[in-house]
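Chemist: Next up, some structures in structure tokens.
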Structure 1
């Protein structure tokens, strides 16, 4: 059976998530998960929510600012697909968001915000370590796209590959390392958000573009994204970033 180009890309994505070596940045790996999902599935955006050390739902990263804001909205409102999936650890099949003049929406406060952002459907798959729920991979969809059950299986496979990466490191660092890694990712997220905003203002670019430049610079110079973000957030911007023309 001949291998298709897409099958090759899927295999590369799974390998890149599962095999990171020992000294990797958990937040970068989780962001790569959202990037692969958007590239391979018919979705507009993807995000990660997790259960923090206190058992509360929090967001870690998202593929773009639209998804990030909607994840923040759900945390603020205490409702939405990201919150439900992280709490229950179960998959959410593609669910159409309907305006308020239709039958009562499942998430009455979140739904109008999602529709205003151009999101017409949502779905999610769990992030689980053995029998322990650690969060969810959330999919934001814009019409006319709609993931199939095979797409959701692929999303689950990619999510599982990310957890394998965390689990392998846990074996090396100790049984509680997954919780520690996710807490580190949450802490890094705060610094990266600050750096994105600072760089966007400095270079007169969008926040999405600011994050793209941070990611490219960290990879090109083999630096952890969190370390670079801390430097930028403190006002020390590498010269080549410069103001946008």
Structure 2
């Protein structure tokens, strides 16, 4: 059974399929080129994994707003008639075109990328949040440089309704984990955890129970195979229901 959290009047699944593996993102190190070739160069493999996640019970996707990722979601919808809830992440310097891509898949939330948020240009961030809101999408922020960025956001007057924050029990790609845990307590908006498995360095059985016990509304989990999907997503659904 899929559990949801609410933002405004929208129901967002607590477990989201992440799409960083689809892009061969840099945090995957030596595996990044392999992932890029397998997924980005062969989008049908993205479609297969989206459909596998849906079969397991995952009803949401955290989609980076690249054309091929959006097309894969569209193709999965057409093939099986599924309607996943999309939480999008906008690419820096491509915010307006990214919003247009997310509208194609009826995204409920659009997050500014961590690279933009971490820059802490509040005038630019505010302008981009306004563009998201005008498009009829709930605006949010992703962060990478977690502790200093969150400290700055607490003092800001920015109008965002969701945060996506790196969180795992070993502090990989986080910095000072105890400080991060204190910072996230200061926010009233829903927080979705990412980088939970430390780019594959932490077993799901270690990280997911710990993350599920923290102050998070949901998790975004990237997986690179159907077997990983079975293990990781099934456990996440069990813990976050």
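Quick note: the coordinates plus some simple rules give every number you see, no bench work behind them. Note that the coordinates shown come from a computational prediction; the quantities given were computed from them, not determined experimentally.
Chemist: Identify the structure, out of 1, 2, from whose coordinates P(r) over Cα pairs in 10 Å bins from 0, in percent was calculated to give 8, 35, 40, 16, 1.
Modeler: 2
Chemist: Additional query: Given structures 1, 2, which gives the highest value for volume of the Cα convex hull per residue in Å³, for residues 159-214 alone? Before the final figure, lay out the partial values.
Modeler: Working: 1: 88; 2: 80.
Structure 1 comes out on top.
Chemist: Out of 1, 2, choose the structure whose coordinates give helix-only ellipticity at 222 nm (-39500 (n - 2.57) for each DSSP H run of 4 or more, over all residues; to 500) equal to -11500 when calculated. Kindly include the intermediate steps, with their values, before the conclusion.
Modeler: Details: 1: -17500; 2: -11500.
This value belongs to structure 2.
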